[in-house]
Structure I
Amino acid sequence: MHRTTYELSVSKSLRSFIFITLAVSSPFYLSSLGYNSIEIGIALFVSMISSTLFV
C-alpha cells in the first residue's frame, strides 16, 4: 500500500472515530445542560446535515 493511501485511510478512520464520539457524548452533555429531547434531536440533526453538506 502506498504511503498516501495509508495516510488517507488513517485520517478517515480518525475522523470517523471523532464524529462517532461526538455523536454519542453530545446528547449526554446537552441533557446535563438542561436541554430536552426535542432540542437535542434538532441539534444532532443539524450537526449531521452540516457535516454531510460541508465535508
Structure II
Amino acid sequence: MYLWGPAGFFEVIRKRYEKGSIIITTNRNFEDWGAIFGDYTMASAIIDRIIHHA
C-alpha cells in the first residue's frame, strides 16, 4: 500500500470491481481507513466498492 499510496490501491480495487473476486485481509476497522490513507473520501470510495456485493 505504501508503494502506491491510496490512489494506487483505489485503482486496483476499481479495476477488479464488477469483474471478479478480491480478497483483502486487515486488522483495522473500516472506520480507521480514512486516517490510515490520509484521505477520507478515497477510503470511503474504496470501502464502498469492497462491500457493495458482500
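Some points to look at:
- Parent structure of the calculated result -31000, given that helix-only ellipticity at 222 nm (-39500 (n - 2.57) for each DSSP H run of 4 or more, over all residues; to 500) is the read-out and I, II the choices: I
- Comparing mean count of other Cβ atoms within 10 Å over residues 7-14 across structures I, II, the highest figure comes from II.
- Kirkwood radius over Cα pairs in Å - structure with the largest value, from I, II: I
Since every read-out is calculated from the coordinates, none of them should be taken as a lab result. Everything quoted here is computed from the prediction, not taken from an experiment. Cβ atoms are built from the backbone, for glycine too; each structure is taken alone.
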